[in-house]
Structure P
Amino acid sequence: MTNITNVLIAICVLGLAIIVDWLLGDPPPPPWKSTYYKLHPTVWMGTLTKVLEPNFKNPVPKKERLNGVLLALIVILTFTLPVYFGLRFIFTSLGLIVYILVAAVILKLTICIKLETDWGKAAAKAIESGDLAEARRYSHFSRRDARNLTGPQIVSAVIESIAENLTDFRLSPIFYYTFFGVPGAVAFRAINTLDGMVGFKDPEHIHIGWFSATLDTIVNYIPARLTTILIVLASAILGEDYKNAWAIAHRDQGKVPSLNHGWQMAAMAGALSVQLEKPGHYIIGDQIEGLTSNQIIRALKIRNVAIILCILFMLPILLLTNLYLFA
């Protein structure tokens, strides 16, 4: 099989994964009722983490920290190794077409674009009509109590999530797919899920989850900064304030507790000329424009262009990393 053929296979898998997401999306989590939600592999990763976690708890902090390493490795390898060997078997035994289809579906499961798009548009529509009760349903994924959020606070929560998730659920999976194939994207999704399940600094998780949190910070370090650059470039293409995006990213990224997510959130705030706030935690950006439903739509457009730019920038790397497929 020629080198160019390998590259075309890699591009087909990525392209098909994006198409599948665009057509089907993801099953929504609670409080929405979805029969297929519990069948999503990301949910399996979270469930396995929670099932295993009590078995790795230890009253001695040093031992529990070591157990946290084992917990993370078990979860990561449980999902990554079957994908690697399964795809290798399919590639060598079942043929190229089957390989591309299966690989694309698995890769799609690490990427989530359509669901957030639908939620963002629904939140914008509800805010536009003044239905804050409906709008609050779409701000829960920003990890804050939405019960008393005002319209502008809901807009802020949604935009923050769009910027943060641009790394976690779009660019990072594509980034690690580019370098390490589908198993790399699956490994990233496992790491990111571990961080979301146990990577907290509360007394219950500070020891058991330290490794998961640290690993997530490490693997997102480069993609988060790449995301920031792509937000600035996307803003320039769309006629948004790209200079302000770059300036606010540098000025305010440190105001967000996360070492990584502050960069893209601040860049998005700057591009939209708005001030984003998580009450009691941080305020980023300048209030040049108000937080309205239209800002959500603009944020989604910036996100979409950033995704396209990411794919275009990754193509040359795919050329280098896929010279030999399963060699």
Structure Q
Amino acid sequence: MLRVAVLVCVSLMLFALVCAQTQMPQRSKITGIAYVRIRSSDFERSSETYGKILGLRTGTNGCIHVKDPCFVVNASQHIELTQAQAGDSGSWLEQTAFQTTSVREMRQYLLAQHIPVSEIKASPRGIPFIECQDPEHNSIAFVQEFSEISVARVPPNQVSSRIFHTGFVVKDLGLMRRFYTEVLGFRLYWKGGFKDLPPGTPEKESDIDWFEIQVPEGSDWVEFMLNIPANADHQELGVQNHFCLGVPNMEKALDQLHKNGLAPDSKFADDKSEIGRDGKWQFDIFDPDWTRIELMEPFPVKEPCCNPYTAPHAKL
């Protein structure tokens, strides 16, 4: 009888364990970047960069009813500005928001993973979203993905119609990688460094300066900026904490920037475009607060340094 009782007890425990596992909330899909929010010390000056130089519109799509300056990139992506406060330090890339198929399911999943997360909120347009922080206290949000057909044509002066990625300083790669890949399901896209290693030399974590991971159900990505000095000043942090706009042709994009009013000798732009270590054409401009806005073609034109790409490239 004792043996039977033990077997029954074990069976019940196994059954309870299986039930608990089957009831564990599942992560909803993360399909791309919804918006980036940038701090600005002067809305008028910043709007000159985002509205005039980049040619981005206001007042439509995700920017409807938004009080502070907001600039539409496409039907599902936009750039928000928020007022900087005196003494603000650290990253002026205030928040990155990701599109998800179900905010409710994502919140349940994050709570099950013991990650503090806000209640479900609504944007000025009425779109549900939640907010939380990654392990290094970067603010991230998850926005309900919505299906909308935008009938508005991209204005001819708009330089880009796609946010490709955001990037920010990371101190502990292992900690951040576990959160984004193991909890959120992001996957490696590419990694590399400033220096070429001698042939046959094993790559160490300290050799990696950029670690790029794609959203699990899309091609947008996050770029970890590594090996940045702890005492980096505001301008250096503006270089590192950035976002990227995709362009189909860099030469045409630069031509449009200059037509929109970017001076060829502007202190808020690179001297010329270049092929980065990742093998892609890229060009940097900066807003008046030194937040970097990277322009990038979607496909490499040469082999990247250090490591091959391990996931599909974004498409425009």
Structure R
Amino acid sequence: MKILITGVAGFIGFSTANSLLKNNKNTVHGIDNFDNYYSTKYKRLRVNFLKKKKNFYFKKLDITKKNKLYDLFSKKNFDLVIHFAAQAGVRYSLINPKKYIAVNKNGFKFLLDAIIKNKIPKRIIYASSSSVYGNSQNFPTKEIQKLKPQNIYAKTKISNEQLAIKYKKKYNLNICGLRFFTVYGEWGRPDMFLFKLLKAYKNNKSFYLNNYGNHLRDFTYIEDILKILNKLIKLKKFNFNIVNICGSNPINIKKIFIQFKQDYNFKNFKLIEKNKADVLNTHGDNRLLKKIIKFNKFTSFHKGFEKTKAWYFKNKIHKF
């Protein structure tokens, strides 16, 4: 199978590519623009790791460059497109909202238009986010409930979902969107809570605990994500528009921090007020996911975090 992964230098994009490359029958083409939202050296490390595989091909490409996308699809007949390229970060969306519109909203449209123009591929999977639920009061959050976006990042993800549904009906696209809930694990993003905590500890720097730790997060381990994606990829037809990707088991941030502080005698931290861009709690309903692919064995947070810490310390990721 010939697969295109956009945002292949990112956390989930890289991890997905690495997983799919283990099957020699797959050929993975990855594109990324090495955006400097976080360490480009770290992103290049991921891509260089993938380049060791003979069935991986990389091209530096920005999805906001419409003509370059059109040119790519005119030359490559992909069987599957997995779209992970996006401007990440809820808080940064308050600083540079125009970038989120350009990359997340317009870039997604350019990608779909390139696919439609060239009448390929057979299937498309794209990333949405749990942030679309905003500060919901109804838990666990279900795919069908009313969305309450709190920031421009979430709004662009809703825009993606709406466009995908529109194009699915108009052009008969075989497409589905995945609402990811706080994905963590090896090769994770350095701008997220767990990696910021580990980095502060290893570099002996101050760690700032947002909202005094009074958050709940539905953490989803990357290995579970990869198993889920593998099952979804095997589906010939996506008979659903959007699905929550989560373990439906929210963890208290304060509880995680207190345990870490005790285990590592960590004292260099400061408690701060809630960032206005952040949602208070996330807790997704995963019954639709279980129905679609019969996936039930989610990794416990304790096990996933232990594996993540071991990998992080071994590979000296705190340098990035």
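Here are some notes:
- At a computed 42, 26, 8 (Cα extents along the principal axes in Å, for residues 249-288 alone), which of P, Q, R: R
- Cα Rg over 2.2 N^0.38 Å, for residues 129-184 alone derived as 1.50 - corresponding label from P, Q, R: P
- With helix-only ellipticity at 222 nm (-39500 (n - 2.57) for each DSSP H run of 4 or more, over all residues; to 500) derived as -12000, matching label from P, Q, R: R
- With Cα Rg over 2.2 N^0.38 Å computed over the structures P, Q, R, the top value is the one for Q, the highest of the group.
Any read-out appearing in this document is the output of simple, stated calculations on the displayed coordinates, not a laboratory observation. None of the values given here were measured: they were computed from a predicted structure.
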